[in-house]
Structure P
Amino acid sequence: MSKQIVLEGKNGTQSILASRQATNQSNLEEDMAIWKILANTNLLAEKTYNKKQEIVWKCKDKVLDTKTRNEVSKVMNTIFSRIVKNAQHRGFDSADDIQFNDISRMAQIYLDADSWLQIDYCRDATRQSMDEDVQIELLRRFLKTEIQKPTNGQYTVANGEIQNKKDVKEQKFARSVDAFIPSLSAYGFLKYSGPIGSVTSVHQVGESKSFIEECKKYCDKYQDGKIFFVQVDGGAGEEHLPEMLQLIGEHSDRIFAGNSEQVIDWLDAKK
């Protein structure tokens, strides 16, 4: 299930939105192939239960290779969850009443739908954690240096230290690093906040400010060459950049907050 990265110059917001659109189109093409498989009512499918006694569907058709069976199972469960969401409207008393034939029927409905509707029923790019990938690719493209994407918690800035999250004693304000640039000893916190005023956007701004506060503690404690940046794209995030820059204050030589283009320019000047 491939992500499509489309870069629109240094503009992070436009690049993220273009990448989402391209990925949704790719998702539609891939999902339609799965829908065609599921539309076959003779497909071998099994209803199982996990430890929480929740229904899980599995494709058991040996005609398909393992990778395809796994992908079919994922889409099968997605369609099942959508049917369950409005089960009574569709004539079911409970999720247990839903059979594979019902999933197959829904897959055929997707295939018969107008393309304007089909795109809304494939996997959604916003749920594929691709925004950070786009922001990192922008750094790679324009800084022309190695950009690492650490695993979650690999580098955490907290209490004046940079360490693995599992070693952080007080994790209330700990923030994991999303991008690391070895050649610059630069640690980045990446966010995209689109809709202004949403609960998510407010929470993300708070996380960005918390990261800045923890970086300031590190800079006060260590006079080394490590630098830090907050890369924020999207209207809801970018409108708070003046506040973040004010929060950085006298640490502006080692800490920066800006959109992708501004961060790229700041880091480029640090080479």
Structure Q
Amino acid sequence: MRQRLTTIQATYRKEIDRAVESWSDHEGMSAAQVVGWLEQFEDSRIPLALSVIKKVKYLNAANIRGMAKQLIDIIRVELEDRGFNAIGFVPVGDAGSGSGTVARAIKDILRGRKYANCRLLSMLEVARLQGDCDALVFVDDFSGTGFTLEKWWENVEPTVRPANAEIFVGLLVLNESARGRIEGFAEAVLAVEELDESHNLFAGANKDFTEADKEHLLAQCQRTGCGVRYERGFGGCGLLLAFKHGCPNNSLPILWYESETWRALFKRRAI
């Protein structure tokens, strides 16, 4: 086994080093981590595994900050055009969640005078609003199916409605299949980037991989032991997406699922 790991590292050093450099701010990322993940593929399938690595959309800390600024600007333009003058940004999760990471970036950006009509609010502050925000934007890093946000809204709606503000959702990345569910409770969902069916590895619209490749990758996903619910990514999303702070379960389980039969490439939730 040690000899095979050494061979993989020597043979694919350039590709491994490129991946580690791209993902350097993800907790625990190293050449050993990537090599250990590649080792789970047969020798003839390692080029396929490297193709997966190349197609991973990874958002590092700089990407997240830049996209947070884009999101604020998109929201300000859209909401000001609609006649809203006081905008509150509210993270949907706690400080350790993806929305918490986005909220920290937003907090730093809103310090500039350009954003005098915007402020970052906690849910406690939302509950105490007295009509001084006419639009509330609930922010998160990503939504794959909209299911989590929909359930979250069911829990917080009684707290939010008394604020008498119009409700919006702001995301760094939106999977298109989530839009309808989110717009069931929000006036609109605004995102910096929207993923379509071509980003689902198992979809016919995805031309990055052959049908034979897709069959093999599905078998590897099943090998992780994640169960039917996640073997194509939660909600059948089939994504290759990861963030500095974690990997959504809408991505293929070969990226994030850790078990006795599989070594994950990314942390499900990282620091």
Structure R
Amino acid sequence: MTNPAIVQASYPDEIDQAVNRFGDHEDMSAGRVLAWLSQFDEDDLPLAIEIIEAVRYFNAVNIRTMTRELFELASAELVARDLAHAAFVAVGGPASGSATVARVLREQLRGTPHRLVTMLELAQAPAGQFDAVVFVDDFSGTGSTLVRWWDTVEPIVRPINAEVFIGLLVLNEPARPLIEVFGQVIAVEELGPAQNTLSAVNETFTNDQKQRIRHYCAATGVSQALRSGYGNCALLLAFKHVCPNNSLPILWSDQSGWRPLFNRRAI
């Protein structure tokens, strides 16, 4: 732990830059960034600043831009396969990241032969109405959540006899083979092994720094299974509306008195 006054005096510009970059995340403020930094030992403050600078943050503008790009990629794929009428369906509920994507997609779909529908509407659609279904979400880290979701919705989707696509703003590479078992993946951005902060191929941090990062991940109080992020993904990734637990817990954990930089879920 470091006295917040020391942190503030040493890194005022870096704190301001973080607030500007993460500003549309719920409850983001200079005080929040300062509180997060103050949890690091004084000798580790340069490392904490490097961590902040290494975070891949997707703000509202990024999400809108990437959603438009996702629609363009999906449209091109549908044309290439001679699929004329697609249903675009959000994977999650109204408060999920997929719903955020769906709200932007609604604008893109106007004037096209494709439709944004709910899962209930998809289940009630007459045979032949759609020749493709594009399920959309913001992110997949390991693919396991989508696999469990597919186990639930497959009995609804299969009778439609439509080609299945999974459209993602961001895909973490290990998730691809699991998802491709039931659908073709369309992703705007794909994260490779180097985005695993604690992996040997990650060159952002030295081995000594990685050991210190592991120390602070343990200090967050999360279970052993989550100390490197869910699925050992060890990402430094956050969105305006969510910080996935595939990211390192130093970003999102609020256990054992640890003060997170981001909310696990935001409005």
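Nothing in this text is a laboratory measurement; each read-out follows from the coordinates by a stated rule. Just so it is clear, the structure is predicted and the values come from calculations on it, not from any experiment. Cβ atoms are built from the backbone, for glycine too; each structure is taken alone.
Tell me which of P, Q, R gives 6.8 when you compute mean projected area of the Cα convex hull in nm², for residues 157-236 alone.
On the way: P: 5.5; Q: 7.2; R: 6.8.
Matching structure: R.
Structures compared: P, Q, R; top value of FRET efficiency 1/(1 + (r/R0)^6) of positions 53 and 221 (r between Cβ atoms, R0 = 25 Å, to 0.05), i.e. the largest, recorded for Q.
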